[in-house]
Structure P
Amino acid sequence: MARAGLTVERLTRAAADLADEIGFQNVTVSALTRSFGVKPAALYAHIKDARDLRVKVALLAMAELADRAAAALAGRAGKDALVAFANAYRDYARQHPGRYAAMQTELDPETAAASAGSRHAEMTRAILRGYELSEPDQTDAVRMLHSTFHGYVSLETTGGFRHHPREAAASWSRTLDALDALLRNWPPA
């Protein structure tokens, strides 16, 4: 019988909430046991170790973001799809900084293949179909978009834009305009 109503899902969600509260790097089995008022042994019936817990939080975050992005993309194409996807990404990272940090966890190939990470790439490719990019340009564009989104969000969430008079939201909007222009005018090989 599970102690204190513990389940893998409940522990993962609690760890994800804790990550948003105190930072992903501070989520430990000890911190999680304190939040449930149980001894570490009670958690080990549901998780292998701290690494397993971190991977579970990463997978949860990837799935949550993929669901948000899919909902934002529904019925959109071209620049509207690009902006909706980018805003879903940015909003998620800002609302869930610990979960977002968890998504940077390196996954083994088997776990990565089964994760929602492939959904992110598929959605990005769906956006790019509106720009009529073929391979290998499409792969290059997927990497460029994800690098741009991650870089911007990482700088923004760590205070990288705090001391500049121009609002980060205005720069974000112009960045998306520039990405749209680049995608519409992709340079030939």
Structure Q
Amino acid sequence: MEAILLASANPHKIEELWQILEPFGIELKSTHDFPGGKDVEENQPGLEGNALKKARYWNQFTGLPALADDTGLEVDALDGAPGVYSARYAGKDATYEQNVAKLLRDLDGIKKRTARFRTVIAFVDGENENLFEGICEGEIIHKPKGENGFGYDPVFRPAGYKKTFAELSPEVKNRISHRGRALFKFLEFLKG
């Protein structure tokens, strides 16, 4: 297969996708390789719609098969919030730290803090559109721990682990994470 475009402008997300896909010998490009492309507004009501919107745009813009994802953190005590609004939970241009701080404020005093990360990956090659979902169950801890990862990683402890995503090595996180699980489904699809 020709190169695949990782349809994201988020450098942390590109790095994580790269770490998972690179060992499989797939030539990867990013949006940074194609100046002139625009940021695709994530205004769809669900993760699937946002992922498809980004993959469709970048496939049409570059002519390359495009892989895009949208990820949400779903907290049970908050009725699934922040969900599709995870990246802008504390406001349109919120930093990771501001989003985490708002989440911890919203959960103040709540004991049951079960949550899950859910990723939907869209792969658009000009002829076909495919979706792959990955879920990682866990819980939100009371204060950030760890230096790795990005976003909510310092407060998300995956089920069965004593460490947060931000405390785990990238290799372990990529193997068990929502994004890793969705990408492994995508890789199985490519093999098939």
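Quick check: 0.60 is what I get for FRET efficiency 1/(1 + (r/R0)^6) of positions 112 and 168 (r between Cβ atoms, R0 = 25 Å, to 0.05), calculated from one of P, Q. Which structure matches?
Here the read-out was taken from Q.
To test your reading of the models, identify which of P, Q gives 22 for relative contact order in percent (Cα under 8 Å, 6 or more apart) when calculated.
Of the structures listed, the value fits P.
Quick check on the output: -9500 is helix-only ellipticity at 222 nm (-39500 (n - 2.57) for each DSSP H run of 4 or more, over all residues; to 500), derived from one of P, Q. Which one produced it?
Label of the source structure: Q.
So if we calculate FRET efficiency 1/(1 + (r/R0)^6) of positions 104 and 128 (r between Cβ atoms, R0 = 41 Å, to 0.05) for every structure here (P, Q), which label has the highest result?
Top value of FRET efficiency 1/(1 + (r/R0)^6) of positions 104 and 128 (r between Cβ atoms, R0 = 41 Å, to 0.05) goes to structure P.
Determine which structure produced the value 0.5 for distance in nm of label points 7 Å out along Cα→Cβ at positions 48 and 120, calculated from the coordinates; the candidates are P, Q.
Q
If Rg and Dmax of the Cα atoms in Å comes out at 16.4, 52 when worked out from the coordinates, which of P, Q was used?
It traces back to Q.
Which one of P, Q has distance in nm of label points 7 Å out along Cα→Cβ at positions 56 and 72, as calculated from the coordinates, equal to 1.9?
So the calculation was done on Q.
Identify the structure, out of P, Q, from whose coordinates distance in nm of label points 7 Å out along Cα→Cβ at positions 64 and 152 was calculated to give 3.0.
For distance in nm of label points 7 Å out along Cα→Cβ at positions 64 and 152, the value 3.0 is produced by structure Q.
Bear in mind these aren't lab numbers, they're just calculated from the coordinates by the rules spelled out. Small disclaimer: the values here were computed from a predicted structure and weren't measured. Cβ atoms are built from the backbone, for glycine too; each structure is taken alone.
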